[in-house]
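For reference, the structures are reproduced in the following blocks.
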Structure P
Amino acid sequence: MSPTLLVLAAGMGSRYGGLKQLDGVGPSGETILDYSVFDALRAGFHKVVFVIREEFAGLFREKIGNKYAGKIEVDYVFQKLDQLPPGFNVPASREKPWGTGHAIWCASEAIKEPFAAINADDFYGLDAYEKLAGFLTNASGSSYAMVGYRLGNTLSEHGSVARGVCLLGADGRLEKVEECVGIENHPTGPRLTKPDGSSRHFTGDEMVSLNCWGFTPSIFPALEKQFADFLREKSDDPKAEFYIPSVVATMIASGEAVVRVLPTTASWFGVTYREDKPRVTAALAELVSGGVYPQELWAVRA
């Protein structure tokens, strides 16, 4: 069975200043999402499911989803604040979505086959999709995968970023993912400033998760269980988020899952901040001029 691509596109891009998923960055106005779907299609994915917010569904379908008609099967699911496990209600103080773990759980009814999960605003490169497709074609049970990138190649020059810093075992399997929020460039190397004012320094060679995962449907019951635990502990915190790396880390620690790390040589870039756009546009133009992508991405079948 060919794998499905699950795209987490419900974020409103508050730091970026608008719906960055719809912003053209390619030479013919292509979005980063266009390149993700293009690469997934030629890597062997047969279907794409977008997790979006219901309030911008019409605009998203018009600007993004409709262009893929006849090229790949497209489906949509909504990430709703009140879509919760039985017995839970939305606290009055909660306004923002619950995070990436919740977004993936919201797609449980739409996906019945092995799938890759990615961020809508990240460019991962063809190699990442080919490695995930190769893994997912034979994936079963609670055997998962994560595409790993070098930390130093994933930072923004315009502000801090959140990264899942990975600890690997001797066999190359993932042992732990530490979600680090607030990593930024510094003359001495990547640096994280902690709430107490102290700093943590990195070499830049650390392998990080950029939410480029390979899962089987067995992840969904685990997500629901952990999401319920999260709600019991943190639902009163209006800023708390249910992160997918934390879910995976818990499953690894309990022996529920084994995660194979797939290191990639692919280029990665994203648009966390609006000031990142010129660098992304230039990088895509270089890939087009090098023949990696056509000038008009959807003028030819991938």
Structure Q
Amino acid sequence: MVTHPNPGVMMAGRPVRPLVLPLLCLLALVFAACTPMSNASPQGHLVIIGGGNRPDYMMQKIVQLAGADSARILIVPNASSDPVGTAEYQRDQFVSYGVTDVDFVNLTQETADQDTNLEKLEGVTGIFFSGGVQGRLQQVLHGTAFLDRIRTIYQDGGVISGTSAGAAVMSEVMITGDELISKDTVYAFSAILQGNIETWEGFGLVKKAIIDQHFLRRKRHNRLITLVLEHPELVGVGIDESTAIIVNPDDTFEVLGERTVMVLDASRAEQISTDSQGNLSASGIVTHVLRSGQKYDLNSRRVIGS
């Protein structure tokens, strides 16, 4: 929060002259008008993909939202164990959809804010985060000017997209994929247990939900149920493979893809509690299963339209 000087009645121990005070007020208004509104609603879109194969129409939607023929796409592949190979493959994909201006950047935490990397963001209308391990991506970009500029692109109307790990980083509460207590190597996330799901601070592009991916395919219900019971102020959105949600500036989203999205809402749940073993319980958790074309409002927490 920026604190503006108070144009009070005294300056340096002397009364302010009558003509000076209006001038100071005018300057304060000009400064306020030129200061970015950090709390303003983003004007861009998010295309958050649950992993797996990406249908042509899904990728074409990203290109359309990024400006179609004038789209400028930058791929950020640092979640991958082979960032360059992954980025080159995805660059060729975007070229096949008619994007003539597509590039990638291979970052480290030390190089993310170098001028040569920041310059690659100039004029970009779309960002694509590759899949892999979300922790790698978060460790490289967290707290960087590079990430701040990506947020500005989104704020100004660009499209930010990501698949798998690139989806998980979108929310403020980011699932890492690791368990802290019940570390069963055969049956992962086999319990709904308080304090079991490891989370880090994500990129915060989604403010009102926790994003999970590969959701139905990999049976990740337990970890998302756990987190919405621990964070009932947030909606859990589990996106399956070959499926995406398109988040609009008004915090509504539409499902697009081959499978479904599960929404878990514990905001009105009653008797959220644990037993002596740490098992979480609650009643009144609302669940929605949405297919392609259906829409959901993150503000009112209800399914809208068809």
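Here, each number is a calculation from the coordinates, and none is a lab measurement. Predicted model only: the values in this text are computed from it and were never measured. Cβ atoms are built from the backbone, for glycine too; each structure is taken alone.
Each of P, Q could give relative contact order in percent (Cα under 8 Å, 6 or more apart), but the derived value 17 comes from Q. Suppose you compute volume of the Cα convex hull per residue in Å³ for every structure in P, Q: which one lands on 194? This value belongs to structure Q. For the read-out distance in nm of label points 7 Å out along Cα→Cβ at positions 53 and 261, a value of 2.2 was computed from one structure; give its label from P, Q. Comparing all candidates, it corresponds to Q.
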